[in-house]
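What follows is calculated from the coordinates using simple rules that are stated; it is not laboratory data. Keep in mind that what you see is a predicted model, and the values were worked out from it rather than measured. Cβ atoms are built from the backbone, for glycine too; each structure is taken alone.
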Structure 1
Amino acid sequence: MTTDADTAFDAYVSVRHRLPDATFDTQPKIALSLENIVAPFDLILFDAYGVLNVGETPIDGAADRIAALRAMGKRVMVVSNSAGYPKSRMMGRYERLGFDFGPTEVVTSREALLAHLADAPPLKWGMMLNAANGTDDLTGIDAYVLGDDPAAYDAAEGFLLIGADGWTDARQAMLDASLRARPRPVIVGNPDIVAPREGGLSREPGFFAHQLADATGIAPRFLGKPFPEIFDLALARHDPALPPARVLMVGDTLHTDVLGGRHMGFATALVMDHGLLAGMDAGAAIGRSAITPDFIINQI
């Protein structure tokens, strides 16, 4: 299922109270491309959807820009909320789309979820997930995929919202009813409300997680941008540690990429041409969200 950009932006604004805090004290600078702004930064973090690709389609020039940044001596990484796929499948996608990222250069909210579960008390989890997309990295978790049997929802000791591909309003209603009857933990592997794909903006696990929070009063645990765990995983792969001021987060969404980057102390660049804000007025979106990037660019 898809939704339109205005509705998605409204949804992000409405859940601001559940997202991390950050202070914005500068006005954004307009730049033609990344090459005009990257000089002060050692590490460039990229969102994927809306910045490098739209669904399974690469954005023109993105792979060349990554190569140019490498040639300048910059370190590059992908920091993605695409939790619905195992890392191996994501690496295959990047190779197919023409990118040369290595496994340590790609950090996903699925990895943040797995790291969290490794330290959490063991539970029997019901999962929002399309198993056809791959489950090889989930074998160490006592979990099963939720479908159309209400009893499966009541049997779970907690819920993992990982990927919304194939999720339906009927399944959401069963999850809602089960949680109202017996509150249990809800952990969200992808806080995104929407993601840009070829057919429009798809509804992602964050969309359904905030619906649950509004309906049941349960506070989900979010793992992924704009929350810090995924950024901590990225920074931990660099030795010596980088000061936050030497990191630039590049993304297409104010409430995930820009807010999350600023919360961590990074500089941020908002990409306008291919993601959630494509066709919107940047100044109006920034004013309405009260989230301000350091830079605005059309594409990387």
Structure 2
Amino acid sequence: MDAQISASFDRFYELITPPRWKVEEGLARARTIANTMKNSRQEVAPYSFKKFRLIGSYARATAIREFSDIDVMFEFQSLTALDFLASRPLLAGIRHLLGQSADSAIRISEMQEVVQIEYPGGLLLDILPAVKNDSQNYLIPDGLNGWRVTAPDVQKSYFSGRDAVSKIHLPEFTRGLKYWNAMRGGLVRSYHLESMVAQLGPHLSGDYAIATREAFERLSTTVKSPDPVGHQGELSTYLSSAQCEAIAALCRRSAADSLVALEAQASKDYERALTAWASVYGSLFPSNSLG
């Protein structure tokens, strides 16, 4: 990659990366919540709280500034077989317990899967309750008052493996595409987008600029993507046909803008190239050589 364009991509990825203090504060908040649960087990009966762990985009280094919540999985042991238990009472129990705090806004998510906590200053924490099912799998709320399987360790291993066989740093490239998605209304869910990019990763150029065009060209043909670890089935089922076409149109436009940028780079017209890359990625992409 041209050194000047490379420096702009590096600066862009730096700008969209959340500061380290944010996840540290989120984990400190999670520890406080864990201590509260250990001392108030009756609030989430018939469950016994065990431990918590960071999951999601912050754990995979794909979180983006201002848009990614901090996801923390809270593991419980069920004192009753889950075949006889619904998931919403567990969410409600956590919500009731944490609702006694006066310094945050607490709600169960619209999709009925996590308890969301918003702290002063804008810190957003998603508490995902989980019950261990076997050595690798956990049962988590499915949004329908039942349970579905997740395997965070298997997910982490899969994404790490795809990064290892890719020519680019895949988490960094993924952050860029997630910011692109957020700037266009966030039509594609985070895990779905990450999975599509991971599948593409080993087939992309080691040049971030060229890889951008390659990714948008491929994504413009389909947004269908099976869950890479096999638990959620087809990940695109939440999208309507109209939404799929809208995403395809956005990808075609960004692929075309990427081509304009690459042609400008080839002719050393850096001002035009950077303006085109800013059109692709959004307002935080440095639109001049000074970044």
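Things worth noting here:
- Value -0.81, calculated as log10 I(q)/I(0) by the Debye sum over Cα atoms at q = 0.15 Å⁻¹, for residues 133-260 alone, assigned to which of 1, 2: 1
- Once distance in nm of label points 7 Å out along Cα→Cβ at positions 181 and 277 is computed for every structure in 1, 2, the highest value turns out to be that of 1.
- Computing distance in nm of label points 7 Å out along Cα→Cβ at positions 13 and 189 across structures 1, 2 gives 3.3 for structure 1.
- Origin of the derived value 15.4 (mean projected area of the Cα convex hull in nm²; candidates 1, 2): 2
- Structure responsible for 0.45, with FRET efficiency 1/(1 + (r/R0)^6) of positions 21 and 237 (r between Cβ atoms, R0 = 25 Å, to 0.05) calculated and labels 1, 2 on offer: 1
- Answer label among 1, 2 for the case where relative contact order in percent (Cα under 8 Å, 6 or more apart), calculated from the coordinates, equals 17: 2
- Among candidates 1, 2, the computation of distance in nm of label points 7 Å out along Cα→Cβ at positions 37 and 269 that gave 0.7 used structure 1.
- For -15000 (helix-only ellipticity at 222 nm (-39500 (n - 2.57) for each DSSP H run of 4 or more, over all residues; to 500), calculated) the corresponding structure among 1, 2: 2
- Once mean projected area of the Cα convex hull in nm², for residues 5-76 alone is computed for every structure in 1, 2, the highest value turns out to be that of 1.
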